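Quick heads-up: structures coming right below.
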Structure 1
């Protein structure tokens, strides 16, 4: 019986994790669940999983959470202190699925000797990758990737020596605009950009998938998680979403990770430790699928991927600035303040400005958040300039 804590329990990853845990009641017990603003949903999850403690980020919803948990015997709290209390409670594995930079401190705090971190928080590696991985190694924490691409690559890389890898490739579905021309994409609404053909995800990541910024952020994650040089990382469009990542070796061999596009599969793998969990999925039938398609990324139509590649190669504080600017740009697009390619324009402008700054690579979460806040303010100022024109 392994004890589990879920950070981001009410999000899409958290809901999938709940399903996996419920399918193995004799293997897992839940110590704590953490949510953002939805007190009723968090209380429901806590009751469903028989958690010992529930923590909500939004202090103003504490009474709603308490009322929803009345009679359950489940402890609860709200605010940063409560979240850190949830993280500090004894557990064997912490599922880190809080979205955005809000997940940076709790995820880093979860690094405890002997723990496994089932990592789904991108910002931990995009903004503070070097310090995060260095601390994990020093403390002895085991990092298990939960994103389908990184989980597949983690399994593929286990078949050889890292030094023998010539290129590691992440696949992209291509998003809702894969077959659209640039003129049509330029006029796309946020609703159209959110209509992902394969995955069901949160609002921001749906837009990131449409711009392919999400794939760029995943490259930066892979760079830190697997200690692979930027030039050894690549992306290919694979609309069938069956192969999630591939490792090509110096002898010409390729090891690929295949699975149906369902987040419960990588979550089950991350929770399984040294064994494979039995999951109620039908066998992957490649004959029924018939063919697997691949396309090169068109960075003229999807220029955000190029921005992310450049930020990864530049290093220092550039990935942090990229991430912060993208947060502002995506929010502005969703609010109707800028057009689809305005996301690229705003992020590019912020990255250009930060390229002249002597930002060293953040050596701590505090340093990463300081650069992030600086870039966030700068991006918001640039946004005001753009929208005032």
Structure 2
């Protein structure tokens, strides 16, 4: 009876995490919607970029930022060159020389100190009332500044995330998986925002009130999760604005995307271990979202293992069919790994990506438990991506 109870408990956790929670959000967000009182207005804005060896794209990025439909006198860019050894610094200086009317503050770190240190430094020299965090690769639509800042007309909003779209190249091997996964993530974030607050933000495009920023530890891996959670703890909402749009490209390299995913998941484990105060229900008003959206996903692979183990133990009690189905499923995934052409099947492709994500959870846990350099941000600077 205990084994059978565990079997269904494991199944329930898996089902709730990926199906039940979105359904619950849909119901609650419709019954108890909390709309943002968004009114167009202008406020001083500090754009913060931490760049490491981004010489090929940084000039174009600065051009894009200063092409916004927003009063230029209200905008400054603070760019931290985090130990860059390419032409990042010279390209920024070239832009400053070409466009002296723009406010660009360049801060050079001689050695790579990591993104958290760069963000903390940038905020310390920022003069804007609103901080906008972004990266070097993306491209903003012309109204991003105006759309993001307008959310702060609502006194209850402390942080706002924009929407990231992926431009998919014909040669990308992972565009379908990323597209479906990212669509699923955005649906959840939109419903969380409509109900109260999103758990994490899109690291490439989010803004917050400067007075709400709290310095983050220099070993932080998921700054785009920790920073908004700290805003929530101060009693403010973290919302999602689909009208503020940025574009990025899907990686053509599956191995690089795998490393990024491992890094993000390692950061989620780190959050659980180093910031346990986030699980205080008296302090964290969005604890349900945090547990349902982030924590339970880290438990799903263990539940999958548990379902398989329970099926083995219950094979003589009418659970043989469950065991056979799981064996067929996992053998199919192994086959897809060795025969990538099978990914042309949408169902197999989706199932393979789901299994791969859960394998990544296990690998990330092993990394944070046993790897001495698991928290070395500098070695993976360019591999960080929203997740």
*Parent structure of the calculated result 0.15, given that FRET efficiency 1/(1 + (r/R0)^6) of positions 97 and 353 (r between Cβ atoms, R0 = 35 Å, to 0.05) is the read-out and 1, 2 the choices*: 2
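Given that distance in nm of label points 7 Å out along Cα→Cβ at positions 249 and 273, derived from a single structure, equals 2.9, which label among 1, 2 identifies that structure?
1
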*Figure out for me which of the structures 1, 2 the number 31, 26, 21 belongs to, where semi-axes √(5λ) of the Cα gyration tensor in Å was derived from the coordinates.*
1
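Which of 1, 2 yields 1.4 for distance in nm of label points 7 Å out along Cα→Cβ at positions 153 and 305, as computed?
The correct label is 1.
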*Figure out for me which of the structures 1, 2 the number 15 belongs to, where relative contact order in percent (Cα under 8 Å, 6 or more apart) was derived from the coordinates.*
1
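Read-outs throughout are calculated quantities, based only on the coordinates presented, and are distinct from any laboratory measurement. Note that this is a predicted model, so its numbers are computed, not measured. Cβ atoms are built from the backbone, for glycine too; each structure is taken alone.
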